[in-house]
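Input: structures, listed below.
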Structure 1
């Protein structure tokens, strides 16, 4: 099976890559201007269920990465938890 382009983003594996595709994204550049909270809320609406907040943290990290962020600490999804 071919890896998704999204899997080069730290913290994004096959499952989260599928979620990004479900949300309509086709390329990492598509994430640059996105709001991670809205992405998370849309995914919950689309799946009609609660989704673990860890997905939100990975979305935050993914948007940071797509926007050119390369700080090692910020490329760890768990550093995007709510304060």
Structure 2
């Protein structure tokens, strides 16, 4: 599986800046659940270290959820991710 140039720590920072709260998943496999209370958007990711590079399919899923709920324009999201580095 391919990875991006961004870390899960950077992605966490951007999601939180967009208003997502993070909690541990209650089911297996271990993971993190990001919830946006105002819209109901949910992003679920594996529990990994903040330094690990993000899998491309995880980044695509996050982008799709943000787009579906109108939370961030793709160019704004990309800029925030770059800046978080």
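Nothing in this text is a laboratory measurement; each read-out follows from the coordinates by a stated rule. The structure presented is a predicted model; accordingly, all values stated were derived computationally and were not measured. Cβ atoms are built from the backbone, for glycine too; each structure is taken alone.
Numbers at a glance
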{"item": "Ranking 1, 2 by relative contact order in percent (Cα under 8 Å, 6 or more apart), the structure that comes out highest", "result": "2"}
{"item": "Read-out distance in nm of label points 7 Å out along Cα→Cβ at positions 47 and 71, computed value 2.1, structure in 1, 2", "result": "2"}
{"item": "For mean count of other Cβ atoms within 10 Å over residues 23-30 computed as 8.8, the structure of 1, 2 it came from", "result": "2"}
